[in-house]
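Read through the structures below before going on.
Rule-based calculations on the coordinates, nothing more; no lab input. Computed from a prediction, not measured in an experiment: that's the story for all the values here. Cβ atoms are built from the backbone, for glycine too; each structure is taken alone.
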Structure P
Amino acid sequence: MARTKLTNKIRLLLDDVESAKDARCQISGLTLIKILVEEDLERLKKERDKERAAYDKKTRIIKRALKQFLTALDKIYTKHEELGDSAVRERMFVAIHKSFIKPEKAYALPLRFGMFNEQADVLVHAAIQQFLSHPEVVAARKLLRSPEERLNAFQDEKVETSQETNFFEYFGYRKKPAA
């Protein structure tokens, strides 16, 4: 039954309940309304589940690449703890933001991320470059149509490394893409 037809039917039944002469007719009318509402709730839940499944399928696309990326960062962190410094985290996020979340055509990945030595910066640069060139991430740029969708895919809390770290450890959390 179409949504407006169902709403109109429920309104008519409510009018009938209101004008019913005895409790038996009122109970009967309310029971019918309850059945209609429960059926519509079931339909809406199925619709919502379908939408969630489609969204999960879209955001699932970079899970493997993200896990590999975070694992690479874990390895760097074991020797270079400055990777957790807020300035380094911010620079890495800007690189991800301008390359993946909200790509800028003229943006070039920086060579320095604020690490204590050049070798550490090279490792961070290589990890980010490998993530951005991963086939899943390349495909996600086209499949995930908005910066919000790409940010949500990147900020997938379910993706953890064997060290139980996720995106938050290295990038923090953003409610929405930067302007």
Structure Q
Amino acid sequence: MSTVNIVLVEPEIPQNTGNIARTCAATGARLHLVGPLGFKIDDKKLKRAGLDYWNLLDITIYENLQEFMAKNSGAGEFYFFTTKALHTFTEVNYPDNCYLFFGKETKGLPEELLLQNPKTCVRLPMSQYARSLNLSNTVCVGVYEVLRQWNYPELQNYGQLHNYNWYDSTK
């Protein structure tokens, strides 16, 4: 199975992280939480936002960015989502086992990290008058772009009506 990794660096808002966890559970993406976190993992708001999907989640928690890098350096290609990037997220051909990094809600990723990786910093286009998009929305857009490029491996690409059949024209 192809793998996409979501790396949240110092997330601050439990509801955002819960929503991202739900996206990861629904798409098969792995979630990496890099501390310090702005909340406790047992936070009720975090759990509520993730609903009943926590058992589907592949999650790893790291004390800080140094620990993450020590354990994952060379594991796959890193892409840094930031409003400060020169390239858009759709310019990239994402390989298997890629890592999509997202920074804290108030500051984003550390600029030193971005400066060290200019070719793999990407952004979502938006109005020049908006500061940023919501973190959980940005993660969702990034994950689905990767999965779209991979033709949605192992995801269900169709749905069913509850009270009707799509192919039954008599109802």
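If mean count of other Cβ atoms within 10 Å over residues 70-77 is computed to be 11.6, which of P, Q is the source? Before the final figure, lay out the partial values.
Details: P: 18.5; Q: 11.6.
It must be structure Q, since only it matches.
In this comparison of P, Q, the computed figure 0.85 for FRET efficiency 1/(1 + (r/R0)^6) of positions 102 and 158 (r between Cβ atoms, R0 = 30 Å, to 0.05) is attributed to P. Work out which structure the value -8500 belongs to, where helix-only ellipticity at 222 nm (-39500 (n - 2.57) for each DSSP H run of 4 or more, over all residues; to 500) was derived from one of P, Q. This figure was derived from Q. A value of 54, 16, 13 for semi-axes √(5λ) of the Cα gyration tensor in Å, calculated from one of P, Q, originates in structure P. Structures P, Q were compared on volume of the Cα convex hull per residue in Å³, for residues 54-133 alone, and the highest value belongs to Q.
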